[in-house]
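Structures incoming, each one as structure tokens.
Read-outs: derived from the displayed coordinates by stated rules, not from any lab. Quick caveat: nothing in here was measured; it's all calculated off a predicted structure. Cβ atoms are built from the backbone, for glycine too; each structure is taken alone.
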Structure P
Amino acid sequence: MAKITLVEAINLALAHELAHDPAVVLLGEDIGPNGGVFRATVGLQERFGEGRVLDTPLAESMIAGLAIGMAAMGLKPVAEIQFSGFIYPTVDQMINHAGRLRTRTRGRLSVPMVLRTPSGAGIHAPEHHSESNEALFAHMPGVRVVTPSSPRRAYGLLLAAIRDPDPVVFFEPTRLYRLHKQEVEDDGEALPLDTCFVLREGRDITLVSWGAMIHETLEAAHVLAETGVEAEVIDLATLSPIDYETILESVARTGRLVVVHEAPRTAGLGGEILAEVAERAGYDLAAPPVRVTGYDVVTPLFKLEHEFMPSVNRIVAAARRVLEG
């Protein structure tokens with residue numbers, strides 16, 4: 001079992017599905033000989049041919065529309081958008097067609113496609129390369145939204161996304177692409193969608209996060225543990241639909257909740273989670289729940305980038321505020 005990075009796990013999952021399912025097709029800008037801007041598809045066109053790994057023009061709306069048509073006709077396209085900041089032209093296709101086609105045709109057609117994209121800040125790139133716009137797609141009925149936080153989960157969740165009969169937007173945290181390695185077995189075993197992962201058990205406070213922010217959240221839990229506070233850390237993983245039962249069960253034990261995400265605060269998924277917990281488990285809470293988020297600004301460039309993203313110190317401070325509440 002090899003130790004590989006998250007981007008290598010993406011490549012491994014794509015190769016596995018290309019090898020085992022002739023309906024799987026990859027398409028996107030520079031994903032062929034170039035292997036994609038982050039090399040997530042390196043070597044795949046050489047191995048599986050130009051008929052399975054297709055380079056496209058720089059036209060994101062066309063990429064999404066082509067994938068929808070392929071999926072409706074029986075293929076399983078996996079389309080890459082180079083950065084999540086370039087994904088906005090796909091919104092028309094995803095909300096008006098990908099998410100509605102099953103309902104529109106009364107179940108005669110479905111859209112088993114995956115729209116992959118690198119997401120988030122932390123690599124000192126321009127602002128269009130550093131977006132965290134998952135809430136936009138989580139608001140689309142009929143579309144699943146998934147993001148991994150480790151190489152092993154990247155492999156298993158991408159397999160599940162490709163095999164899902166409905167459209168999935170798959171956000172890949174750019175900062176985690178090569179941050180660390182993990183043992184990943186190429187066994188074709190998918191991880192469940194629509195399910196949270198409890199990464200750390202605790203009794204005193206529940207910390208919920210996803211994507212790249214899991215890294216800081218786990219570090220914050222370690223800092224809290226040094227002072228005797230045991231934090232439970234939950235990786236949301238599937239951002240739509242959300243597995244609220246796992247969160248509610250945790251909050252029932254701990255009585256306290258902090259939600260951490262990199263995206264801007266207003267209309268972010270953190271507010272939705274807090275609202276759901278307040279409605280369904282308000283009497284379990286010993287203190288008001290808190291969000292730790294990015295700010296309501298365009299992702300700042302370079303030197304200010306680390307000020308925009310939630311830090312370990314900010315998460316720890318929020319947790320202590322909730323514990324004292």
Structure Q
Amino acid sequence: MAQDESDVDVQIYKSNIMGTSYSVTIHSKVDSQNTFFQVSNILNEINQDMSTYIDNSLISRVNQSEIDQWTKVSKDFIEVLNYAIEICNQSKGIYDVSIGKLVNLWGFGPDKVNSKPSKDNINYLTSQVGCDSVQTDVDSQSVRKVRDVELDLSSIAKGFAIDKVYEFLINKEEVVSFFIELGGEVRSTSHKPNSQPWKVGIINPLEPSKIIHTFFSSDYLSFAMATSGDYRNIRIFDDMEMSHTIDPVSGVPSEYSKKSVSVISTNGMSADALSTALNAMPLQKAIEFANTKKLKVLFVLEEEGSPKLIFSEELQRVKI
């Protein structure tokens with residue numbers, strides 16, 4: 001039986017973290033202020049682990065460590081890094097979180113860059129990255145670099161963060177339903193208290209002020225979604241627009257193209273990482289990867305000046 005809407009209060013908490021904004025909407029039987037405080041603490045802990053913008057974060061300590069030096073990290077850090085390495089291997093290196101130095105070299109990280117990097121620097125750093133460039137030890141809860149690399153978990157940390165918030169909220173008896181959004185990544189319950197679904201709109205990359213498609217949480221047993229798009233973060237070098245998506249093989253950002261990839265999964269971490277991996281692949285390879293892995297994916301691209309939507313085979317099976 002659906003929860004009587006009059007029995008619950010709706011509260012929305014908004015703030016900023018991980019270099020972006022977030023909001024949490026909660027339908028609860030009691031006041032949610034303490035719950036929001038605990039959510040904020042969860043996000044702050046993950047940020048302290050995985051933000052390259054914090055000098056004393058765990059990831060900064062790993063990045064500053066010597067090659068072959070083990071660094072003690074958190075259980076969360078190990079979980080995220082191991083999954084990132086798994087996706088790196090599945091994508092044959094297209095998705096690679098060891099590209100932190102390349103990210104900084106092109107000015108997409110904490111370091112400010114005003115000029116195009118040299119070919120020598122690019123070639124050296126690309127020779128260092130790889131799925132095997134870092135190692136983890138679950139027993140000792142430690143990480144070490146085996147080559148001259150730095151980690152960048154920005155493509156997976158937000159998804160993992162909303163998973164941690166989800167796990168916290170789903171276990172609170174007084175919370176009836178909720179919706180979490182962090183930097184465009186979302187996770188929610190299947191329904192609101194009135195049995196209505198949560199709605200998530202996909203932005204048209206050609207006209208970012210417009211919605212091109214809408215997903216409904218009620219179509220999925222567990223709803224988590226992440227979108228990766230070239231239009232979100234670009235830089236200009238020699239009058240050429242470059243996206244923040246860097247090819248680990250060439251060491252060069254992909255040219256700006258108005259496209260996006262949205263992945264629906266049972267958890268935010270996989271949706272976040274997979275949307276980035278698919279966005280970095282050539283379109284046909286990405287479609288084949290999504291279909292082979294039975295992923296629910298929406299590709300939005302530009303074709304003759306108009307947006308084109310491509311649904312993966314698994315997503316076509318969902319009532320849309």
Structure R
Amino acid sequence: MVEIKQLLKDAEKIKSLEIQGATNVALSAIDFLNSYAQRLTDCNNAEDFLIKLEEAKEILFNARPTEPALRNGLNFIINRLKKPKHEFKEDHFLELIDRYKNKYQTMIHNSKKKIAEIGARRIPFVESDDDYLIMTHCHSSVVTGILLEARKQGKHFNVINTETQPRLQGRQTAKELLDAGIKVYHVVDSAMRWAVNHYEVNLILIGADSVTSEGTVLNKIGSRLLALVAHEEHVPFYVATPLLKYNPQTSFGVIEKIEMRETSEIWENPPAGLEILNPAFETVSRRYIDGLITEAGIFASSHVHNYFEKLYPDMI
């Protein structure tokens with residue numbers, strides 16, 4: 001029971017947003033699974049061991065319903081353990097889990113590096129920072145990776161970013177960009193349209209928490225509003241994401257869930273009788289997305305399943 005109690009505490013770090021960002025959540029989840037496996041001492045065979053890992057996987061799945069990178073990582077490790085008929089030796093299984101965990105981490109890091117290189121090419125060389133303006137929403141390590149890579153290449157641009165209510169993740173984006181010497185205009189979420197309308201925004205770039213087989217993107221609430229603003233103002237709108245955030249189950253009819261967060265994030269002590277709604281994500285239709293920027297290149301979001309299948313066949 002001690003093993004599962006610690007896992008529940010670890011899962012709560014994901015659920016409470018102590019750990020933020022889809023990539024960080026995925027990396028933490030596979031670390032938590034690995035740590036849980038290391039604490040198991042009462043398994044007599046491979047079947048018992050895998051049953052406990054499946055139970056742990058479900059606990060981590062339920063910590064955040066809209067996290068395919070987390071689910072893909074946990075499935076990758078457990079599916080790899082199931083494939084070969086290993087003779088059960090606890091030390092050997094623990095070694096394999098650690099190996100597959102490290103392999104998935106490497107896949108994520110390599111995909112982010114490749115996306116930064118590809119995405120940075122989408123930003124042109126101009127004479128001064130004031131000649132090119134990029135807008136983004138919430139915090140995405142993939143998006144900041146693109147912007148930091150472009151700045152490292154000597155490209156000039158400024159950025160508008162949103163504060164991102166109610167947890168203000170946009171402040172993290174602003175701090176990272178400011179530390180790199182990039183000028184940032186910070187606005188409240190409801191000023192999205194005003195900002196695009198009053199400033200000459202050249203490119204809008206957001207991350208993603210999930211991508212479905214139809215090319216629909218799920219991202220932080222407010223993303224669809226920004227996509228609609230981009231459509232209205234004729235600003236190119238791109239989504240930067242590793243293919244590991246694709247949910248392959250959606251190709252079989254599974255509908256991606258919209259996570260509803262704690263109401264206390266919005267108002268800790270609301271008046272009696274007030275019903276507060278706090279959706280964490282919303283969908284962005286493929287019709288508003290000019291392209292997905294991924295480790296496989298830039299393409300229409302509706303092609304995501306084909307690219308995922310080619311690059312990561314073990315996860316289908």
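Values computed for the structure shown
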{"item": "Ranking P, Q, R by FRET efficiency 1/(1 + (r/R0)^6) of positions 185 and 281 (r between Cβ atoms, R0 = 25 Å, to 0.05), the structure that comes out highest", "result": "Q"}
{"item": "Distance in nm of label points 7 Å out along Cα→Cβ at positions 145 and 193 - highest-scoring structure of P, Q, R", "result": "Q"}
{"item": "Read-out distance in nm of label points 7 Å out along Cα→Cβ at positions 65 and 289, computed value 4.0, structure in P, Q, R", "result": "P"}
